[in-house]
Structure P
């Protein structure tokens with residue numbers, strides 16, 4: 001952790017020092033500073049809806065990485081290695097230690113549909129290059145209330161922000177794709193089947209409505225609750241016609257190496 005370079009696992013104080021020292025490219029600085037302002041600032045007088053995210057950024061509990069491309073094989077392999085390192089260290093780092101991955105902005109503006117495609121390309125790439133088998137207790141069918149993206153043997157919730165959100169500002173990032181990886185273990189004690197989890201959900205939903213100025217998304221749900229599907233929540237649709245009707249990822253328990261599409265860069 002905290003090795004030199006861009007596509008590595010970094011603690012907050014190391015990241016902020018590298019920004020101060022001018023060691024990071026402008027796009028990386030813009031990405032992180034916008035993220036921090038979103039977590040710690042307000043929109044129309046309302047704080048960011050997820051108070052766990054706010055406290056994580058305020059207390060320096062998260063870890064960070066940057067990814068030079070959403071498509072290039074070597075860059076996605078670097079993300080894989082960083083994610084594996086994160087999985088190894090997060091249990092001993094902090095109770096709310098998520099991994100925030102900032103992707104280099106594309107050369108041209110992308111449509112919502114293209115951002116959905118890029119997200120699922122990244123997750124599919126991680127899956128087929130995962131050195132660990134798919135967890136036995138997690139279904140392989142995304143059309144199952146107990147399905148959840150898993151990597152390195154860890155079920156996790158990857159949530160995204162992107163430039164195409166005109167209204168849902170809690171999901172808006174002006175620079176490009178941003179993925180926050182949160183292992184299921186971080187939600188122990190605050191899942192939907194606990195009183196604390198139900199209270200947290202109610203508070204967060206009220207704050208989403210205040211922050212975004214619109215009702216919480218129809219696909220917002222909870223893992224394991226009948227009728228809810230987690231994959232929809234990784235990247236909420238803004239325009240349903242541009243979002244996938246079926247989950248684009250294909251899961252196998254033995255992770256065969258699939259032929260990836262040629263890189264764009």
Structure Q
């Protein structure tokens with residue numbers, strides 16, 4: 001069984017090496033898609049033995065599509081984000097999975113989101129994510145600019161935790177969630193997705209992470225502040241969707257509808273919403 005692996009990156013040298021070492025320990029071919037790194041990340045990729053593939057950034061869907069296309073022929077695709085890594089135990093569990101003649105369309109792994117806030121490190125939450133995908137089902141599209149999840153499909157689970165450096169600052173995480181919320185709303189607006197109550201979304205998300213997933217008991221007040229910032233995404237995305245329905249941000253909506261995704265990202269990053 002052939003396993004292809006990939007990671008998307010830009011200036012991520014501080015976290016990229018452990019990510020790549022996990023992929024290289026498992027995969028028959030590893031691609032690192034470089035969206036304009038200037039910090040030596042591409043050189044690091046090559047020094048470790050992976051293939052560096054340049055790619056102009058047009059969103060997550062287009063990048064994942066390009067990464068899969070760049071891989072050598074394989075049966076399954078495995079991917080990590082540039083701030084994720086695998087422990088030696090997780091690598092061994094995945095090697096056992098690889099040797100087991102897998103056949104499901106997708107396999108989900110637990111991703112452990114770690115927070116590091118002012119010297120306080122704690123496990124924020126654990127979520128199961130589809131990361132091992134049969135090659136014929138690993139299909140992403142350019143319009144999936146930020147919410148690039150694959151369609152739901154039945155599959156299996158592999159107990160091989162992915163360690164994720166989720167948050168080092170509540171303020172930075174909040175700003176990132178705000179940008180992602182607007183990008184999500186642009187796609188949702190184009191697809192005519194239904195609106196949901198804004199306030200309810202934020203409270204429900206805080207309760208889910210803090211109480212149901214146990215973040216509050218592991219991280220105390222820091223976990224509560226982080227969960228409220230993360231919950232802002234779920235409120236903001238429907239607030240933005242409502243504004244788009246009311247005719248706000250016409251330049252952004254037009255750029256998305258015309259497939260000018262690089263322009264969409266530039267405008268959102270620079271605050272030129274139009």
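In this comparison of P, Q, the computed figure -14500 for helix-only ellipticity at 222 nm (-39500 (n - 2.57) for each DSSP H run of 4 or more, over all residues; to 500) is attributed to Q. Calculating Cα Rg over 2.2 N^0.38 Å, for residues 26-89 alone for structures P, Q picks out P as the one with the greatest value. Ranked by relative contact order in percent (Cα under 8 Å, 6 or more apart), structures P, Q are topped by P, which has the highest value. If Rg/Rh (Cα atoms, Kirkwood Rh) comes out at 0.96 when worked out from the coordinates, which of P, Q was used? Comparing all candidates, it corresponds to Q.
Any read-out appearing in this document is the output of simple, stated calculations on the displayed coordinates, not a laboratory observation. Given the structure is predicted, the values throughout are model-derived calculations rather than measurements.
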